[in-house]
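Structures for review follow.
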Structure I
Amino acid sequence: MTIKIIKNRSDIGAGTRGSDLGIDAIEIAAINQNNDFFHRHLFVDVQTHNETIYNKNNNNFAKRIEHVVEQCQRVSDVVSSTINTGFFPIVLSGDHSSALGTISGIKAASPNKRLGVIWIDAHADLHSPFTSPSGNIHGMPLAAALQEDNLACKVNDPSAATLLHWNNLKNVGTPEKKLLAQDLIYFGLRDFESAEAHIIEKEEVSCYKVEELRFRGLEVCVKEAIEQLQDCDHIYISFDVDSMDCDHVSTGTGTPVPIGFFAEEIIGIFDQLFLSNKLVCIEFTEVNPLLDNKGNLMAETAFMVLDHIAKKI
């Protein structure tokens, strides 16, 4: 299948600026390796709303949500169109909030197909405006995809305007849940709040932590994940680079967390997931070169993974 790269240079859902430069940093990594990857593949640039960071924020429990909704709709439209025209989308995003747009686009392209989601991330991203301690929407995409308000753990009182935008976000692409909680699987999860833990425990969401994968074996864990998703028609992989070990790789991401995966383990997870023959879309997100303590190493590592997996498609 022919790859099409979707470049979404948006960082308005993050709490720290700079992930909008992540795609350029990955492209620079390719250039420095004399690799013509970005000349060999078709691509599309998604229009962004990054200028809105200068606007007054009117939704403290879901910052810039009105613009995130628009951005996710843009991403959804491009992903859906890419799939419907026979291409395999690899989405390169700034912050993780737009993953809701990617998931929505997959569902819009195949509304009757059951979607499984592999979330390779240090964070659960299961907050809603009712529970978020920061109001940053890159911590909310999965709650929106699951249409989960999590009122049992409510600590915030969002305004009517915020809730209108939140409901619009949940309905991007399709007006129902994008996936079932049983079809969501985490790899590398290790930094999350009690409100998110409540959903994980209530829905019995599968989580493969770094230590479990190393103790039981990568192939064993990924094989189990594929078996769990056997009733799914499609699988989408979202790879947040903060799933990797910030001490071993670098701090070049908005919310670095220690004791994560090595790049070789990420590649191993991808290689095993390709054996399912169900992959429909892959996303890379949260590279922030402004925070990198080792030059451009996070982007270089992300490109190494990207270049490897593209050869499998």
Structure II
Amino acid sequence: MNGTLMAHASETMAAGSKSFNAAAKLFDPATRRSALMLYAWCRYCDDVIDDQHLGFSATARSDSALARLEMLKSETRRAFAGETMREPAFAAFQEVATRHAISPQLAFDHLEGFAMDVRETRYDTFDDTLRYCYHVAGVVGLMMAQVMGVRNDAVLDRACDLGLAFQLTNIARDIVEDAGTGRCYLPARWLAEEGIDASQLTDPAKRQHLARLAQRLVAHAEPYYASARGGLHGLPLRSAWAIASAHGVYREIGMKVTAAGAHAWDTRQGTRKGEKLALVIKGGLAALSSRAGAMPARPSGLWQRPYLPHENGGR
């Protein structure tokens, strides 16, 4: 069963996230196993809500998105209760949650991000967008950090910041794709400042507006990337290498979106194999340099994640 779960998780990562897959290979074997299994659960939940398979269209289901969300919540409760899980993604998550003492609150915080999609939540301000980013990605950063052995809440802050930065990059890259499915994560106030609304995001004539909005998102991601880089100091060396490499790959995608301007959505922005290799090498150097000195202070003014009751007195 363990071998089957690992094979399933590895295939899911390879097909579902080419950006993170290369970096994940840098973890030590035990951490890599848990990281892949956590990803498999996150990917499965995302696919169930979107009625997809590994991010691509699948056979249409007859049940509603709300019913699928309730199923995910029920199965997650069963996983935490120690029941036998037939779905590989939930069996994988059960192993990870048990081995690393993942809090049910974090898992259900992640599912809340999918609930926001099901409810078609409107994001009026940038803080609203960041709250969504927390649920779908920041909380994944927190769980990943725990997989790497992190329990210090200051380092957990940086892990959450990296998740926020990743998701802001994803939103910028996928503006048109998301709009095609009726979703918009851009702040409504930003759209109003550009004189457009969410219904116009797929209009090729509005690409200059989209370019400015995407560049704004990428710029707002920068302090979160900087904060996350400072957190490398609190990770084991191989984990720091893997995270620094993923940091570089995702940040480069944002830079490409910015550089492409109105043409950013002519093709899906990503990094080529040679670019990934260079970023892995650069990530190794960043991991090594993070061993010196103390962890720098977290930049002021960043969005603050909610804390679990046991963290630092529940602050």
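Taking mean count of other Cβ atoms within 10 Å over residues 75-82 from the coordinates of each of I, II, which one would give 16.4?
Details: I: 23.5; II: 16.4.
This figure was derived from II.
Looking at mean count of other Cβ atoms within 10 Å over residues 187-194, point out which structure of I, II has the largest value.
Details: I: 20.2; II: 15.8.
Largest calculated value belongs to I.
Thinking of I, II, which structure, once distance in nm of label points 7 Å out along Cα→Cβ at positions 91 and 131 is computed, gives back 3.9?
Details: I: 2.1; II: 3.9.
Label of the source structure: II.
Where does the value 26.0 come from, among I, II, when mean count of other Cβ atoms within 10 Å over residues 35-42 is the thing being computed? Mind dumping the intermediate values first?
Values: I: 13.0; II: 26.0.
It was calculated from structure II.
Tell me which of I, II gives 0.91 when you compute Cα Rg over 2.2 N^0.38 Å.
Numbers: I: 0.91; II: 0.96.
So the calculation was done on I.
One of I, II was used to calculate relative contact order in percent (Cα under 8 Å, 6 or more apart), giving 23; which? Please report the intermediate quantities before stating the final value.
Details: I: 23; II: 17.
Traced to structure I.
As an exercise: helix-only ellipticity at 222 nm (-39500 (n - 2.57) for each DSSP H run of 4 or more, over all residues; to 500), calculated from one structure in I, II, equals -11000. Which structure is it?
Numbers: I: -11000; II: -21000.
Derived from I, not from the others.
Quick note: the coordinates plus some simple rules give every number you see, no bench work behind them. Just so it is clear, the model here is predicted, and its values are computed rather than measured. Cβ atoms are built from the backbone, for glycine too; each structure is taken alone.
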